[in-house]
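The following blocks contain the structures, represented as structure tokens.
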Structure 1
Amino acid sequence: DLDTSKGIEGLSRIRINAYISNLKKCLTLRILPDSLPKWEQLGLPQSFINLAHRHKGLILCTGPTGSGKSTSLASMINYIAATQQRHILTIEDPIEFQFNHTSTSIIHQREVKRDTASFATALRAALREDPDVIYIGEMRDLETIQLAITAAETGHLVLGTLHTSSAAKTVERIVDVFPGDQQEQARLQVSTSLAGILSQTLCKNSKGGRSLAYELLINSPAIGNLIREKKVSQIYSQLQTGTNEGMNTLEQCLIRLMNEGLISRSTALAAAGNPKAIALAGIPAAEG
């Protein structure tokens with residue numbers, strides 16, 4: 001198996017996955033944007049981008065494969081590089097978007113298996129390389145997650161991705177990866193180091209493209225307490241009532257997209273983690 005990316009000068013960048021199936025060579029290609037869209041063009045919320053001004057903490061973007069997680073965080077990195085004086089280090093497998101140094105920031109990109117042995121190896125080294133911002137392409141295992149939390153606790157802004165579908169499931173996934181006797185400590189660390197979680201998906205829209213739908217958690221004393229007290233199931237209600245703090249549930253976002261005429265009711269119901277919330281909204285919307 002081979003997973004890599006290549007740039008074609010003057011055209012675009014391509015994500016390449018090569019594999020063997022039934023003794024035949026197979027290839028999957030995904031064309032990456034020639035230029036990285038700004039966060040406003042992606043439909044990312046201002047309250048999520050505001051997290052980029054923090055000097056430490058853990059910012060997570062989650063969702064299924066193909067939901068645009070890497071693009072969202074790459075857009076945040078571009079925003080940081082353009083608006084702040086930061087040393088930014090990315091650890092990716094493979095590198096998807098090529099960043100350039102700006103007049104205010106320096107960006108170093110490392111590719112797993114090419115520049116470093118693993119995410120964990122690169123993270124251990126990163127703590128000695130004095131970055132302000134660390135981007136982790138995927139937090140796959142216990143060691144990587146432990147190191148990411150440590151980095152966030154020790155004065156770094158850490159951006160990472162996970163394949164989880166909601167904020168609550170993201171917290172559960174992080175804690176559950178730790179051995180049982182370490183989970184209480186893990187909950188404490190997450191409750192204090194977490195800055196925010198954006199759980200996103202892409203929905204077919206009425207304009208023939210795709211619209212970003214998301215759930216957004218901004219950590220607060222109330223949410224931190226729920227994490228410490230093993231009451232993660234109550235996070236959803238905090239998101240519902242946290243709109244003044246910039247938070248929302250996925251269903252609230254889907255209802256907004258329906259109100260704007262961007263997605264149909266059937267699309268919203270299919271994307272919702274809690275379809276009853278859509279059904280109870282009572283919003284007429286054209287099917288399709």
Structure 2
Amino acid sequence: MSCSVTGLKQNDYLLWTFAGTFSSFLISEIVTPSLSEKHFKEYGQLKRGQCLEWRARWMSTVHAVLVCLICIYSLIFSAALQEDKLFGTDFLSEVTLCISCGYMIYDMITMPMYSSGKGLFTYVVHHGVVILGYYYILHRGIGKFYVLLKLLTELSTPLINIRWILRAMKVPSNDLRVAACTVAFGVVFVSIRVFASIPFWISFQGTLNRQNGRDNHDLIREASIVFYILGITLDVLNITWTIVIWFLFRRALRDLTNCTRGKSNGPCTQENNANEKSS
């Protein structure tokens with residue numbers, strides 16, 4: 001598999017973005033319900049809000065896995081992106097950004113059907129910032145290498161989705177599977193969404209500092225402002241989520257330790273806290 005060094009035409013962006021939105025609809029409304037009814041008996045017992053979120057979680061997982069695989073491939077093997085980290089582009093990276101943008105649009109539109117309050121607000125802000133970033137980058141043709149690098153933060157998404165699905169299936173939070181998944185999620189989330197932002201910004205600023213001799217100085221300056229505003233907004237959201245995740249992580253680490261040492265109050269695979277609310 002090889003990447004074309006020529007990117008999409010501007011009029012192709014809407015087509016591929018629509019493809020991302022429509023694919024999200026198919027996965028959420030047709031594929032996931034069909035497979036869930038066959039393989040998860042608990043799916044038929046979910047309330048409407050939980051059912052909608054179940055579909056969204058699976059769609060989110062598919063998006064995260066697909067996008068991360070493509071990002072890893074492009075960042076390693078795309079000569080165009082490696083040679084020019086600011087203006088380099090290729091067909092695969094642009095298609096990926098368009099499809100991911102389409103997913104974000106669909107997810108943001110459907111999220112109010114099963115979510116509310118602060119959780120909904122923070123996710124709408126997150127998705128809105130990402131969509132604006134995609135639009136700017138594709139329209140101005142700058143910064144695709146660093147957007148793909150930032151998209152690798154999606155590596156943590158499947159873990160939190162698996163945790164939610166297990167809890168929706170009535171698996172208690174002190175179950176070994178849930179505890180292990182929560183601990184893994186906490187470690188991956190903080191590593192790639194918080195700590196990894198430091199070398200990310202160092203690399204990005206270093207690339208900007210090497211652009212002094214280029215003719216399009218105004219575009220580079222404009223792009224740097226947009227990147228910092230949108231990127232730091234995402235970093236603040238991730239730090240905010242980290243505070244919430246810390247409490248889940250601490251409890252899960254305790255449960256995981258008790259399970260592995262055989263010190264749990266009960267069998268780690270049995271419900272022993274029936275009244276606990278789903279986190």
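Just so it is clear, none of the values below were taken in a lab; they were calculated from the coordinates. Computed from a prediction, not measured in an experiment: that's the story for all the values here. Cβ atoms are built from the backbone, for glycine too; each structure is taken alone.
Here FRET efficiency 1/(1 + (r/R0)^6) of positions 198 and 214 (r between Cβ atoms, R0 = 25 Å, to 0.05) has been calculated and equals 1.00, so which of 1, 2 was it run on? Of the structures listed, the value fits 1.
Here distance in nm of label points 7 Å out along Cα→Cβ at positions 102 and 230 was derived from just one of the structures 1, 2, and that gives 1.9; the source is 2. If helix-only ellipticity at 222 nm (-39500 (n - 2.57) for each DSSP H run of 4 or more, over all residues; to 500) is calculated from each of 1, 2, which structure is the one that comes out at -9500? Going through each structure in turn, the value belongs to 1.
Where does the value 4.1 come from, among 1, 2, when distance in nm of label points 7 Å out along Cα→Cβ at positions 14 and 182 is the thing being computed? Going through each structure in turn, the value belongs to 1. A value of 22 was derived for relative contact order in percent (Cα under 8 Å, 6 or more apart); which structure in 1, 2 was it taken from? Derived from the structure labelled 2.
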